[in-house]
Structure P
C-alpha cells in the first residue's frame, strides 16, 4: 500500500431518476447497480468499490429522495439519509437537463441540516442540455441549494468529466487503509444481484404499467440435477394486484418469457454458466405497507 493511501465512503444522493446508478456503473466500468427509466429503481443501498494505487473509493448508491407514501418508501428514504449522513463525502447528483424541483430541494435541505461531511454537486446528463447556453444558469440554480465545495458537470452516458470527478474525490478522502480486497467491486452477493437483475427486466419490459409494486424473491439457486454445467434458479415475482399479475404474464405468457430471456443473458454472465430460470408470479396485496413482508423480502 502506497504511503499516504486514502480510503473512505462517498454517498451518491439525489432524487429518483437523476442517474446515480448509471453514474456508479460508468465510474466502475462494470455493472453493480440495476437501472431503468422508472423512478425509485434503486431500493437497497449498493456499494461499488473503485481501486487505484493511491486510494480506494467506496461509492454508496442510495435510493432516491422522494415523498414517501408507503412503508417501503419510508424505509428507502431512511436508508438514503443514513448513508448520506455517515459518509466521508456526500455527492448530490442532479439532472442537468431539468430545473431543480421539490425533491431536489428535499435532498438539499437534508444536506444542509444533517450532513457535516464535505459536499460536492454533480450535474449528470449534461449531454442532454440543449442549447448548451442553458448549462451555466442551470449550474447556478443548483449551486444555490446547499453549501457545495465544488461542482462537476458530467455525463455518465458518454463519460465526460468522470475522470476529473474521481480524481478530486481521491484527493478529498481521509488517509486510511482499504476496506475491501483489490478484486472486490461490490458488496452484493450473487443471489441478491440475481434478484435485482430480474427486477430490472420486469421494470424494463412492463415500464409504467406496473409502477412500484414489484418485488423479487429467489427461492432456489443451485446446480441443476443431472444437467452438467447448468445453474437452476427459481424466483417469484410478487405484485400487489391480480391485474398487475396479468400484465407481467402477458398474452399467452409472452411478456413473462421476454422477461426471462432478457434476465437469463445477464444471469449467465453473473454465474459464468448456463442458467435455467424458473419464474413464477404471485399476488401479495399491499406488501409495500406490510412490515412482515418487507422483512421477508429483505427491506427491514
Structure Q
C-alpha cells in the first residue's frame, strides 16, 4: 500500500466525510505531517504551513503539481473539514489573524499527530477510538478559543452576533454601530456579509419584497440597510483591501436592482483617510464616502443633492 493509500485509510478511520477520503486530502495530511513516501508514520512532524507550502510539498515529494487555482479547493474542500474534525488548527501562533490573510497557517493538532504516529501499530485502533471519543470536547474547546478573538456586533434590537477577526469586519461593525445611527437612523439591517462565512444577516423575504435578487449573494454589497420611512436602500461597500463603489460596480448594482422601487444610496466606507486616499480616484460620481475615523462627516461625490437617491430620467 502506498503512503497516499495509507493516509486515505487513516482519514476513513477518523470518520472524515467521503468527499475528503481522496488523494487531495491524503496528500494534504502527509504535507501537514511532513512525511515523504519513504518516511515512517512514527516520524510525524507538525510544521506550520500555508496552503502554498502544502502544495509545494505535494509537488516536491509526491510529484503532484496542482494548478495555482486549486488553492481554494484545498482550503475549502480539505482544510476546512480538517479543522472541523480537529485534525488541524488554524493560526495557532496568532488566532486574531484575519481569515483571508496571506500569512494564514495550519498545523496538525497534538491529538491528531499522536494518532498518526501509531499507524501500522497495534495501538492505532485504540488511539483512533480515544481521539473520536474526545472529539466533541476538543471541538468545543477550539470554538471557545476562537470565539474570544471574534468581533462582537451589537444590533439595534440589543442582540449580539460574532464576526470573524479582521479589519474588514471591524469596519462593518463601525458601519452598523456608528454610521447607521448617524445617517440611517431607524434603518433595518437586511444583509451583512462576513469574510469567513457567506453571510451573518440575510433577510431573504424582505430583500425579495424590495426587488433585490437573492440568488447570487456574491453580487450583493457588504452591508444593506433599509430605511422604510424614506424608502431608501443603503448599499454599502466596506473597503479595506478592495471593492469600492466604482463606476463599473455602480452600473452592475443598478442593473442588479433594476426592479427595486426603493431609492438607492451608494456608500463606500473606509476605516481611515489614508485608506480613502488609495481609492479616491476610483469612486463613482453620485455616491457617498464615509470614513470611520471622522464618523460625523460624509464626502459627497458631485450631483445635485447630498445623501439621497438619484432618480434617473428613464425611471
Self-check item: Of the structures P, Q, the one that 18 was derived from, the read-out being relative contact order in percent (Cα under 8 Å, 6 or more apart)
Solution: P
Quiz item: Which structure, out of P, Q, was mean count of other Cβ atoms within 10 Å over residues 19-26 derived from, given a value of 18.1?
Solution: Q
Quiz item: With semi-axes √(5λ) of the Cα gyration tensor in Å derived from the coordinates and found to be 34, 23, 18, which of P, Q does the value describe?
Solution: P
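Going by distance in nm of label points 7 Å out along Cα→Cβ at positions 203 and 235, which of structures P, Q comes out largest?
Structure Q comes out on top.
No value in this document is a laboratory result; all are computed from the given coordinates. Keep in mind the model is a prediction, meaning the values are calculated, not measured. Cβ atoms are built from the backbone, for glycine too; each structure is taken alone.
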